[in-house]
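Novice: These are the structures in question, set out in turn.
Just so you know, all these numbers are worked out from the coordinates, no wet-lab data involved. These numbers come from a predicted model, not from an experiment. Cβ atoms are built from the backbone, for glycine too; each structure is taken alone.
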Structure I
Amino acid sequence: METAQEIEQLTLVAEISGLKPPEVVLPQAGDLVVEGFRLHYLDWGDPGTGRTILFLHGGGLNAHTWDVVSLMLRHRYRCVALDQRGHGDSEWSPGSDYDMQSHLRDVEGFVGQMKLRRPVLVGQSMGGINSINYAGRHSAEMAGLVVVDVGPEIIPAGGARIRDFIAAPQLDSPDEFLKRAVQFNPLRDPRILRRSLYYNLRQLANGKWTWKHDTRRVAEAPAEDMAAAGARRAEELWKAVPQIKCPTLVVRGALSDVISDEQAEKFVRALPNGRFVRVEKAGHNVQGDNPAGLLAVLQPFLEEIGA
């Protein structure tokens with residue numbers, strides 16, 4: 001897609017979402033190496049813009065999932081969105097190492113090399129899990145934390161539905177993926193889904209299309225292994241939660257099948273400085289389903305914490 005087309009598509013997505021950015025621009029793309037591992041990122045501002053917000057996407061997604069939100073915040077904040085390992089244009093792990101602690105080292109190295117001083121971390125789904133884990137060790141160095149539609153405990157059926165969707169299909173065309181995406185998430189305008197898929201698909205040597213992310217993350221583990229891994233992850237996250245001293249906003253999509261109100265409220269009660277909000281007309285992928293709704297709760301939080 002040419003630059004003019006990318007701007008046209010981003011303008012359309014903002015318009016469909018009911019948002020009016022002052023201007024539509026594209027981020028600068030960059031790469032850096034953390035412990036020999038290449039990570040790709042999008043940077044919507046310069047260090048003089050203001051407080052940095054570091055966005056972490058969900059599993060099977062990429063940094064572009066935050067484009068509309070970043071576009072609306074870029075005049076007040078430096079918005080940086082990371083392609084986490086095995087996703088987007090970042091490197092795949094040769095040994096299929098996508099453990100939570102490996103993600104932690106990536107984020108630690110990225111924050112250090114980028115010299116992000118007292119950032120706000122905003123993470124959704126897998127990115128939210130990685131944000132909780134990071135904040136459990138570094139909240140004193142953070143201005144705030146926003147966890148979108150995830151927590152130490154989730155609804156197993158909702159997680160399984162997502163894993164099934166982002167596993168390893170090979171289809172004949174992006175249009176076939178679009179049909180599948182519309183069935184998976186009927187909340188989203190197909191025009192928005194088409195743009196999202198542009199950044200999330202790759203063509204194989206045999207001419208077929210597949211996901212851009214490393215599908216070994218979800219395609220190789222038996223269900224019982226996934227359940228055991230989820231239990232271990234929950235145990236580790238519950239240990240991290242009381243250590244998160246910075247202001248924390250827990251966001252749930254009102255239509256989400258991944259985390260319930262009860263689970264989110266339990267998570268918030270365990271936080272030293274947490275609060276819980278719901279975003280209406282949104283499922284698990286809140287930033288994609290209702291970016292205006294997410295911004296409506298995110299901006300006051302950022303102002304309150306002095307970001």
Structure II
Amino acid sequence: MFSIHQLRTFLEVARAGTVHGAAEKLVVSQPAVSSALAGLQRELGVELVARQGRGITITPAGREVERDGRRVLALLGEIERRAHSTMPGSGRLLLATVTTAAEHLLAIMLGGFRAQVPQVEADLEVANRERVWDALTHWEADIALAGRPPQDRDFRTLATSPNELVVVASPEEALRVGALGEATWLVRERGSGTRVATEELFATLDIAPPRLTIGSNGAIRECLRVSLGISLLSRDAIVRELSEGALVIVPTPATPISRPWHLVASGERELSSAANRFVEYAISASSFSRVP
């Protein structure tokens with residue numbers, strides 16, 4: 001029978017794409033990683049990886065093991081969490097959220113929630129939307145906070161909160177903006193929900209403008225301040241800048257765009273008591289409304 005150590009090592013190899021990368025992450029030697037990987041393949045009787053140049057590729061059998069293995073580790077963690085949750089007021093909450101929501105929505109919510117139930121531990125992963133939905137799919141998060149969830153997965157939306165996307169620029173840049181297709185657009189990296197919405201806006205407006213990819217909302221805001229271009233951002237992300245006049249809204253025929261925030265759980269699992277308490281707090285103490 002294979003061990004949890006072997007499974008964990010394989011999952012890290014699959015994530016890193018190399019034995020070297022997995023060894024660095026696990027803080028062990030490369031021979032130790034290779035030995036654990038070989039042992040797992042021997043126990044299962046299938047090849048999980050194949051050499052490809054200096055790296056490796058995951059075989060179809062390996063992908064199956066990766067998918068179920070991630071859930072196995074998540075369930076092991078849940079056993080421990082549920083055991084501790086029997087203690088009054090205790091528990092552990094695993095949250096995954098996109099950057100914008102983390103910076104301008106979830107931080108305040110978590111602060112209020114923790115003030116009410118300080119015994120509940122909260123682990124927060126901040127990532128792009130692809131990683132957020134991936135974590136929820138593989139049970140590595142109890143609840144995800146992001147935009148509209150993908151329709152091809154077994155998810156259930158628990159509550160939603162209003163969110164608008166608007167085109168913004170510095171006051172000086174806004175005066176110079178002529179045709180929207182000629183302005184330089186500051187866009188998020190691929191995998192970001194805001195990037196997807198921006199590309200949908202380009203299609204709606206039938207434009208193909210020059211663009212500059214920037215990896216965070218904070219960096220985009222600073223670039224906007226110095227008039228490097230215009231951008232589509234959540235209004236939640238620029239409340240202060242708009243109130244101070246550092247940024248202004250640039251009207252377009254297709255904005256504002258409604259992109260409500262969604263609190264989402266897996267449809268394949270029951271919520272833990274800690275997760276249920278967080279959802280109830282979000283509905284009672286913030287702008288979220290329950291979805292029937």
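Novice: Matching task: 0.75 is the computed value of FRET efficiency 1/(1 + (r/R0)^6) of positions 27 and 187 (r between Cβ atoms, R0 = 30 Å, to 0.05). Pick the structure from I, II.
Specialist: It must be structure I, since only it matches.
Novice: Could you figure out which one of I, II the value 1.17 for Cα Rg over 2.2 N^0.38 Å was computed from?
Specialist: Only one of I, II returns 1.17 for Cα Rg over 2.2 N^0.38 Å, namely II.
Novice: I have 1.04 for Cα Rg over 2.2 N^0.38 Å, for residues 171-234 alone, calculated from one of the structures I, II. Which structure is it?
Specialist: Source structure: II.
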